[in-house]
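Undergrad: Okay, got some structures for you below.
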Structure I
Amino acid sequence: METNIKSILNNYPEGSADSLIPMLQDIQEHDGFLSKEAVIEVGKYLKMPASKIFGVATFYNQFRFTPLGKNHIQVCRGTACHVLGSATVLEEIEKNIGVKSGQTSRDGIFSLEVVACIGACGLAPVIAINGNFHAKVTGESIKEILENYRNQE
């Protein structure tokens, strides 16, 4: 992985702090998340403490520090979804896969993310798994949906 990080950093020969966010975005795009090693390498490259790199990265919710699961679940918490029961759906997902938002299950099958709005209000409450939308989900229907993804191995 280290050579990949270095090759990404080499795309920024000026090595200025102005390139920090694009560097982190490129690394995450390539690796799926920002590892501790990647943060350290960026710090060395920019001659900045890793703690500062980490501080910047944690400020933006676009950056992840753990790999996504094989099946990445996004739960919409926008107004329409909220009014129609997305809190119950979220609770049921958390109970079923054993993780909270921002985490990945131990077996690596699922990761969970709460998003402000998916943009499919007419389908509320809606979740997306690997970009596939599931409409009008309920606490009961979520069990079957998750089981279908578990069985896809």
Structure II
Amino acid sequence: MRIAQAHDVAFIVNDRPDLAKRLGADGVHVGQDDAPYADARALLGPDKVVGVTCHNSRHLAMGAAEAGADYVAFGAFYPTATKEAKTRAEPEILTWWQDIMEAPCVAIGGITVVNALPLVEAGADFLAVASGVWDYAEGPEAAVRAFNHIFENAAKQRSSRG
């Protein structure tokens, strides 16, 4: 956590609002089988980040955003070995979200430097990436640079279209 925060990166604990509170983390990400959003928010307070997994459900995402979630996460977009994916999401859910809601959306599940671009172009504000960083052939630092480059190029493309 100290390393992340020293580099101005939020430290978000997965699944455990109690641990996020105890550690003084910047926030928590809760899945549908974890603590409910309302409980996580009550425990962490209004100043911490609370994000919610919404799988491929528009209904879950709208409910989470309306309840006050700081972001919603959709996925899995690709096969992943990190955890068993309960659903598969298609990139168009990201576009739909961007067209109607203001809360950021996160794409998750099997994302690599090779397959990230369609998700960013579809509207992902953030990517949740594990093995796509840690297993990158050129190392984690190079993977982060490559992901940043994808976001930068997508932003340039959008701005050039007007």
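Bear in mind that the values in this text are calculations on the coordinates, not laboratory data. Since we're looking at a predicted model, the values are computed, not measured. Cβ atoms are built from the backbone, for glycine too; each structure is taken alone.
Undergrad: Where does the value 35, 16, 12 come from, among I, II, when semi-axes √(5λ) of the Cα gyration tensor in Å is the thing being computed?
TA: Details: I: 35, 16, 12; II: 24, 20, 16.
Matching structure: I.
Undergrad: Going by mean count of other Cβ atoms within 10 Å over residues 57-64, which of structures I, II comes out largest?
TA: Largest calculated value belongs to II.
Undergrad: Of structures I, II, which gives 19 when relative contact order in percent (Cα under 8 Å, 6 or more apart) is computed from the coordinates? Can you show the working numbers first?
TA: Details: I: 19; II: 13.
Derived from I, not from the others.
Undergrad: One of I, II was used to calculate mean count of other Cβ atoms within 10 Å over residues 25-32, giving 15.9; which?
TA: Of the options listed, only I reproduces it.
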